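Colleague: Please go over the structures that come below.
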Structure 1
Amino acid sequence: VARLLDPHPKTFGGKIRQLWRALQLEWHLSKREILTLYLNRAPFGGTLQGIGAASWAYLGKSPANLSYSEAAMLAVLPQAPSRLRPDRWPERAEAARN
């Protein structure tokens, strides 16, 4: 999540700031809250940001109604959103999910 807040620190000071933000998140939020924050802000390909937008755009349903395999497929998208988009590369998305 700290990378989402400061995505590309190029200096040593930037790396220290990113580390400090990550530590603050761990001190003040539960693991579940951190995961929720990440899933609501992560890129999912194209202009989609957040699990809700990706769920509706790719699968036409809310995140609460996803099957385990659909949730697993969406979970891998932030790793490489452009290369794993299920609307453009269904075979890549399925391979990454498995």
Structure 2
Amino acid sequence: MKTHLVLAHFWDESILLLIPKKNDKGYLKQPVGGHRNALCKLCEETFFYDVSGFDGHLVVHTGRIFDREKLIETVIKPIASYCGTDFKVVDENIFWSNHPNVS
């Protein structure tokens, strides 16, 4: 299992996720990119949420978040499993301090 975790932060009407690189050194700078990859397909077809990921983090557009535990079970855990790692829900300070595009 990777030592880097998927870092999740609940923000506004979405979940922001930092996706670890496969080589275990930091996080992807563009988790989705300009094309539909397997991670994008997982989110859109399994969870029925739109995603974007050009700015160094994956954004799962959930709408108003009322039940965090349900979203952890249905969205965050499957994404972490897809990445072959575990996850941690973090506050905004930890999230942004680990962000690959923020210095």
Structure 3
Amino acid sequence: MYLVGKINREIYKCITPDIVTDEVIITDNQIQHIKSRHPGDYEKFSKYFSEIISHPDYILEANKPDTAFILKTVENNGVNFRLILRIKTSKLVGMSN
């Protein structure tokens, strides 16, 4: 488990007001998921994850509960980047953002 950064609870409360922690982590399983489904993206964009979650251009509610669909234009050839963030709520024991 690796710390990616911290979210501003105020701007993410559009997804849920029940945010337990502002810390965002990524697990080895999540890294493997990204690498297998989106080859090359983790290596290319992981250095921007903290900036993306801290300063998103848009935060949309995803099709799963307590999940944010984050959109950000990254200053790497003007690439539009999409990131999914599951928000830890009091309903999700043992999980972090």
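Colleague: Out of 1, 2, 3, choose the structure whose coordinates give Cα extents along the principal axes in Å, for residues 28-75 alone equal to 34, 24, 14 when calculated. Before the final figure, lay out the partial values.
Modeller: Values: 1: 34, 24, 14; 2: 30, 20, 15; 3: 28, 25, 15.
This figure was derived from 1.
Colleague: Out of 1, 2, 3, choose the structure whose coordinates give relative contact order in percent (Cα under 8 Å, 6 or more apart) equal to 37 when calculated.
Modeller: Working: 1: 19; 2: 37; 3: 28.
The read-out comes from structure 2.
Colleague: While we're looking at this one, here's another question. Tell me which structure, out of 1, 2, 3, gives 37, 27, 23 once Cα extents along the principal axes in Å is calculated.
Modeller: Working through the options, I get structure 3.
None of the figures in this text is laboratory data; all of them are computed from the coordinates on show. This one's a predicted model, so the numbers in the text were calculated from it and none came from an experiment.
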